[in-house]
Structure 1
Amino acid sequence: MVSCTDNKGKAPRFLHLRRTPCEGAVRGCVLDLGVAVAVNAFDRTFGADFVSELPTTPAVYLFRDAKDRVIYVGKAKNIRRRLSSYRNAGRKKVHRKMRKIVQAAASLEVRLVDSDADALVLENELIRTLRPKLNIDGKFDFLYPAIGVVVRPQHTLLCCTTDPDAYEAFEFRWYGCFRSRVRAVEMFESLTALLGLLGHLEKMSSLGPRPRRRGSQLRGFRQLDGALVSDLETYFSGADRSALGQLALALLDKPRARRDAAEVQGHLQILADFFETDLGPLRSALRAAGREGTFVSQSERDTLFIRQREQRTG
């Protein structure tokens, strides 16, 4: 069954095909004197003419299994060319994933969109909400962390978590979310190690009731210089990395920091790298979208960057 609906600006147009029997043989097989001659797996499931019937426009495609569960979502600038690559996937290692997807699929849905950017946005949204088992990128946005900072009279608190809502009572100002949990955690641990040389790390018991979230970190510091904390907030906003220079100067006055100079320098480099790979780009993406804040939710983060790329290339 093939159907096509055009509804520009409202819902995506789509083509939908399901495997159907072919008079005792599987659709896509060639019958010769009563003997079924097997063709490739794609044709066997979707039909030999399916790809040729497709347009050459941007689209998102969804492979489903026999229980109608979406197992893979992809996008293409040219849907005919893209699905041709699945149809013609060979035995090369580079084609292994394509072969795996086709072998596991029982039906294929194609949603036509107006632009490659629209395809990226729709692909990201479908992966985020459906979490197909054969997709990886974008599937785990719930693991995108944010960094929180709040200054109180008695101490400064910092938090790294994938669940900012759980810390609502602390009234953090949030920065993020960041796509790389590894980089965010590495930066957070480097920063707190350096701040531990400048101030006094609070005992967890002194921070009061707090949520317990796996993978989350909460740290409190007393006697940190207020100007330094303010500079760090500017650093987190992606506006300016000069706070790292001020942090380095402050550390020069600490004997332990001078003794462990190589380790301190390594931590500072991690902070500098995070500014370039995550903080600065996030600020640019927010401003490109006309947003003045420092935070984007996990569900919005990838779409924000896709739209920014669209503006740059458009």
Structure 2
Amino acid sequence: MHIERTSKGETTLSPTADLSVGNPVNMNQQTLQCTDVHQVAWKCLMQSDPSSKCAQTHAAQHAWQQGQLQPSEQSPAVQRVMQPGRPPKPLLVPPGQVAKRGYHTLQQRAALLHALAHIEFNAINLAWDAVYRFRGLPSAFYRDWIAVANDEARHFAMLHAHLQQLGYGYGDFTAHNGLWEMAVSTDADLVARMALVPRVLEARGLDVTPAIEKRLRQAADAAAADILATIRREEVVHVAVGTRWFHYGCKQQQLDPHTTFLALVRKHMPTIFEQQQTFDRQARLQAGFTCEELDALSGQTK
């Protein structure tokens, strides 16, 4: 992911998909039978095969960059998506019942990488759901979230390829559905979606990934650590995208971003204020958080 600035100084996303990682995509073979970006998003969102979902995502990003996709007022009405396209496995279980993860054994490390791959798979769906669901927004909104979906597909492919090198595959361990459950609970509100999914759930990865990366290097899995370093660097930009459109939504609705963000967290995820989490302040500030937000989330201020 490259960050470029326009002549007006605005930050834009300019992703360069590494199609040599995971399952290569021949763009000539990935034809999109539609120019409506919302319908294309629906097709990508509801594709259940991970390889096909990634391939279609890369093709859609290419089509967008070529000016072949645009929002259409004739797009079918938005539907609530209780479950997006996903393979029969992994089996979804409550968070407390997921497979034990760790660093001491190959199986524990594989379970950890499987959990990370599952997050990235969900992140593809979350990005496409934003493109599909939220209508009538500036073209830059769809540009940003298609670019995010493209990155997340590449992240999933990198993790899955490494998981296969360890002798495992996506679906070999259990997983939970927390990310998508939050997507459903915020599917009618752009401000809530941008506040709680990228700025809370996905932003947590900015805090915890450095320690995971360090432990993987200590476990002599430098390849996995390198993958996480790449993912974390790009996820800063993804969280920044969430921040950008959260502020846009607040402005449109004449809401104060600071009080609105904290109110949404208290309503949907009140335990965050009680957990006294440690934040990577530098990464979060780069992603658009304010010092006041971080102080409030860490319990230093009300």
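As an exercise: helix-only ellipticity at 222 nm (-39500 (n - 2.57) for each DSSP H run of 4 or more, over all residues; to 500), calculated from one structure in 1, 2, equals -12000. Which structure is it?
Value -12000 for helix-only ellipticity at 222 nm (-39500 (n - 2.57) for each DSSP H run of 4 or more, over all residues; to 500) corresponds to 1 out of 1, 2.
Could you figure out which one of 1, 2 the value -0.59, -0.66, -1.09, -1.18 for log10 I(q)/I(0) by the Debye sum over Cα atoms at q = 0.10, 0.11, 0.18, 0.19 Å⁻¹, for residues 60-243 alone was computed from?
1
Out of 1, 2, which one gives 20.8 for mean count of other Cβ atoms within 10 Å over residues 116-123 as computed from the coordinates?
Only one of 1, 2 returns 20.8 for mean count of other Cβ atoms within 10 Å over residues 116-123, namely 1.
Thinking of 1, 2, which structure, once volume of the Cα convex hull per residue in Å³ is computed, gives back 138?
2
Given a value of 17 for relative contact order in percent (Cα under 8 Å, 6 or more apart), calculated from one of 1, 2, which structure does it belong to?
2
Read the figures in this text as sums done on the coordinates, not as results from a lab. Because the structure is a prediction, the values reported are computed rather than measured. Cβ atoms are built from the backbone, for glycine too; each structure is taken alone.
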